[in-house]
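Derivation of every value follows stated rules applied to the coordinates shown; laboratory data play no part. Given the structure is predicted, the values throughout are model-derived calculations rather than measurements. Cβ atoms are built from the backbone, for glycine too; each structure is taken alone.
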Structure I
């Protein structure tokens with residue numbers, strides 16, 4: 001997409017989950033919006049999370065009651081407004097000798113449920129355990145519920161809605177500089193100049209860099225903390241996850257991941273230097289394997305890892321020495337010049353609270369745009385989220401009986417009701433075009449390019465889908481070749497990668 005010719009109301013810098021949510025909310029209020037992202041949408045922190053929509057049970061220990069309450073209420077809204085992307089997930093919290101006492105865990109879970117208010121998810125209860133996958137000595141546990149999401153697709157859904165409401169979306173576009181002129185901003189981007197009335201600096205780990213390029217003072221500091229995950233072949237039967245208390249008083253999750261695998265994470269490691277260069281270390285791999293093996297009857301070894309990824313969290317620096325105790329809450333810094341040309345910077349934040357963060361950000365900007373519309377996102381589904389997944393699957397099976405049930409489920413969970421448009425005109429399997437493996441067909445690949453801003457194989461294989469886990473090197477090369485051909489044929493689209501994909505083990 002080309003740059004808007006005239007002045008826009010709001011330039012959003014950052015195409016992660018919070019920038020996507022701010023762009024969506026602003027466009028829905030009637031503001032003209034341009035969203036710029038230096039790489040792929042969700043190409044950094046927002047595709048490298050633990051994939052959880054949760055209140056953060058461990059945050060209770062640090063007294064973050066407001067954050068937990070807000071997160072649990074946002075969890076309920078996301079379960080309702082994005083049922084294809086956000087699904088309930090049962091957690092088992094085992095207890096072993098030497099850990100926090102059981103009464104403390106039970107009290108924490110009672111408070112967690114109370115803070116959730118009226119929730120659609122079951123309340124916590126105690127369990128008795130026996131047998132695999134845990135060690136025989138682990139006999140007691142608690143069960144509670146949170147939710148799981150496809151983080152990168154949650155970003156895409158927000159950006160797609162912003163674009164459908166008129167926002168200009170410019171991935172792989174760098175914010176170079178900005179200066180105030182005549183009560184507005186003149187921003188220099190890697191694709192040209194753009195004039196805007198306000199800037200929302202939602203650049204995550206690069207928030208301070210954006211402020212520097214706009215010659216503005218932020219007033220807050222970000223603490224960069226690396227979180228790494230590993231993926232191994234499925235460790236146990238069942239659709240539940242485990243929350244394991246490690247001997248350093250941190251927690252590690254074991255999460256079912258796309259049917260065939262288990263996701264293990266995460267770590268908390270301070271980061272100095274370029275966030276782009278962050279990758280999992282040998283020490284982190286050892287830490288995650290040991291933490292899981294401490295409870296499992298069959299240990300996790302480095303040789304079983306099929307994939308790993310690392311994200312850099314831009315946490316609000318609250319002065320805590322222990323990085324695990326640093327708040328996951330968010331704060332704003334607002335600066336203007338004589339009541340005009342504001343820059344609003346977002347510090348911190350977590351995946352679960354992105355909608356509420358955006359709502360509060362627009363409240364801070366309201367005095368500069370008094371005619372903008374009211375709050376609206378709490379009651380409006382994300383694209384594809386207007387029908388429960390089971391009902392959609394029933395419909396799709398009737399209209400496309402030639403498709404395998406697992407393929408239909410994958411399409412429904414990626415696209416929701418927009419799978420109808422993706423499959424429109426298809427009456428037989430050959431109408432989907434070439435099959436690259438792992439349930440990825442040419443028709444969906446074209447959709448990713450035309451509707452979801454995909455340009456490289458990494459965009460598709462590791463963010464729009466997780467088909468990279470299902471394909472061998474030859475299959476991944478076929479996808480890369482097909483994308484090159486598609487993007488070369490599309491005017492104004494470049495297939496040049498933003499950075500080298502480091503995540504495959």
Structure II
């Protein structure tokens with residue numbers, strides 16, 4: 001066979017077998033580095049349940065759209081997907097279903113797809129109790145689980161699942177040869193640890209503005225704003241999209257259905273780069289981090305103003321990072337994952353007995369907080385009979401010199417900082433509430449004699465063994481250590497100095 005015919009036929013085979021959106025790059029001879037971004041609207045309807053509390057609440061209005069935003073990166077050998085969703089959390093069964101469909105349609109390996117929830121408290125009902133989940137329990141438990149707790153809306157969940165699949169597939173199909181950069185900035189004025197050590201020696205969550213019993217914060221914050229940006233290689237002024245990582249609860253609640261402060265973060269970036277630039281947000285380790293500064297001498301702003309402050313400042317910092325990063329090639333891309341089971345904590349039998357008595361008494365005479373968590377104890381007791389363990393996944397997704405290390409929890413900030421210190425990567429971005437939703441995971445210290453606080457309460461939502469945080473941290477670091485960081489793009493180096501100083505300035509002082 002003539003070598004020209006052989007080359008021509010080989011090229012046809014390559015083009016025919018390459019996944020959609022990742023056809024061979026004729027200028028390079030190999031696929032090379034590519035990136036694609038896409039988004040889909042998942043705004044829930046007014047009247048749907050609003051998750052985020054332990055009881056029933058319904059949306060009354062719309063402030064801004066909730067979205068799924070997806071990024072796909074490929075290095076010619078493999079591909080990874082980073083997906084952000086405006087939701088309180090995401091169920092693991094949803095993740096597995098969506099990943100399977102994406103792999104079938106695009107060839108992206110299921111375990112190379114990371115789906116992280118923003119934890120927006122103003123989003124739609126995709127987590128908490130599924131209809132029918134407690135049908136095998138007592139009538140009391142069914143009433144507490146279905147009538148007194150947030151319920152997933154199956155039709156809305158189906159819409160969200162389709163949007164997740166479509167967004168990743170579109171990002172893959174629209175991928176182009178790209179240049180990308182990575183960087184990090186600092187925004188230290190909008191996020192605060194909400195747990196404090198008090199004079200009585202215990203830790204308290206949200207002790208109140210100006211409480212004189214406050215001694216010091218019970219944990220750290222992480223002010224780092226991590227960013228990956230990708231530009232069309234044929235149009236260096238066109239930002240295809242970016243991924244932003246920051247640690248702060250999305251609890252600013254601007255009023256009505258909303259992406260929360262992420263809406264204003266997106267606006268800050270798109271104000272410069274245009275509305276076609278997709279902004280994928282992935283929440284950092286923020287289980288104990290919110291926008292509330294309990295030591296501030298000032299009153300809280302309104303919800304919308306708070307959302308503007310947090311989102312605007314984080315978005316502005318991300319924009320500064322985008323403007324100063326050096327675009328290049330972020331390779332390799334890779335992913336590692338580990339799945340295992342962690343036992344749930346079991347409430348004391350006497351606590352269960354007292355909780356049963358309380359939820360069956362006159363609710364009008366009960367303390368609302370005590371009733372709520374008694375309800376949670378009863379539901380947890382029923383849940384333990386069916387599922388004493390929780391399947392959790394920790395994932396490491398590499399994009400060149402950056403690694404995203406996930407956990408399926410509202411993960412305490414200290415763990416995120418420890419993962420950053422131990423990953424071996426110059427850019428490490430922890431991602432909370434990713435690939436599942438296992439509730440709060442505090443440090444072991446928070447369960448000690450000087451611990452306590454809201455995050456340590458035992459509920460049907462938060463109940464993992466107290467070692468869960470250490471297990472996730474160690475797994476994340478181990479996975480990241482299996483990967484080798486790629487090179488950080490940098491500007492061209494200047495040649496060695498061989499000339500003379502600028503002649504205009506190369507002159508002694510001229511006094512006269």
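Some points to look at:
- Origin of the value 24.2, where Kirkwood radius over Cα pairs in Å was derived from one of I, II: II
- Once distance in nm of label points 7 Å out along Cα→Cβ at positions 54 and 262 is evaluated on every structure in I, II, the highest one turns out to be II.
- Source structure (of I, II) for distance in nm of label points 7 Å out along Cα→Cβ at positions 358 and 486, computed value 2.4: I
- For mean count of other Cβ atoms within 10 Å over residues 150-157 computed as 25.8, the structure of I, II it came from: I
- Answer label among I, II for the case where Rg and Dmax of the Cα atoms in Å, for residues 214-469 alone, calculated from the coordinates, equals 20.9, 69: II
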